[in-house]
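Right after this note come the structures.
Just so it is clear, none of the values below were taken in a lab; they were calculated from the coordinates. Not measured: the values here are computed from a predicted model. Cβ atoms are built from the backbone, for glycine too; each structure is taken alone.
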Structure I
Amino acid sequence: MTKAGVTMKYERIHRVLGEGNFVLVASEGSLGGKPTSFYDLFRVENGKIAEHWDTIETIAPRSEWKNANGKF
């Protein structure tokens, strides 16, 4: 996906969680060439996406991590 000249690329899905009519997808990829985490929450209605919310955060270099757990 490209928006205003910035490329967004999903590369790996870590988790897909669903309950009722909500689905959460935790994944990683890149945004503008920087390692990025993506969390997308969807509300499904009649088999189609009715609403979508997301949060996007740059993943810090491993040398800056506060613990060995990582983002996922």
Structure II
Amino acid sequence: MAGSFGYAAAKYDLSMAIGELFVFPPIRSAPENATICAPGTSSRYQIHDGIGRAAMHPIGLAAALLYDDVA
């Protein structure tokens, strides 16, 4: 989504199409209990908006692993 690019109404469909090319297929093929990790806020929203899966920030994942609380 590259920052606010995909939030603009005129670019939303393009953002989702790009997600379908590179981001969404491997996540769809991952097990439902797989932890999805994405560093960018817009990337996490694109994943959620595009395929309804939650993604964690890498720091959140590291903290969860350190404290044995993986989502």
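Annotations for the structure displayed:
- Ranking I, II by relative contact order in percent (Cα under 8 Å, 6 or more apart), the structure that comes out highest: II
- Given 1.4 for distance in nm of label points 7 Å out along Cα→Cβ at positions 27 and 59, calculated: source structure among I, II: I
- Computed 0 for helix-only ellipticity at 222 nm (-39500 (n - 2.57) for each DSSP H run of 4 or more, over all residues; to 500) - originating structure among I, II: I
- Largest in mean projected area of the Cα convex hull in nm² among the labelled structures I, II is structure I.
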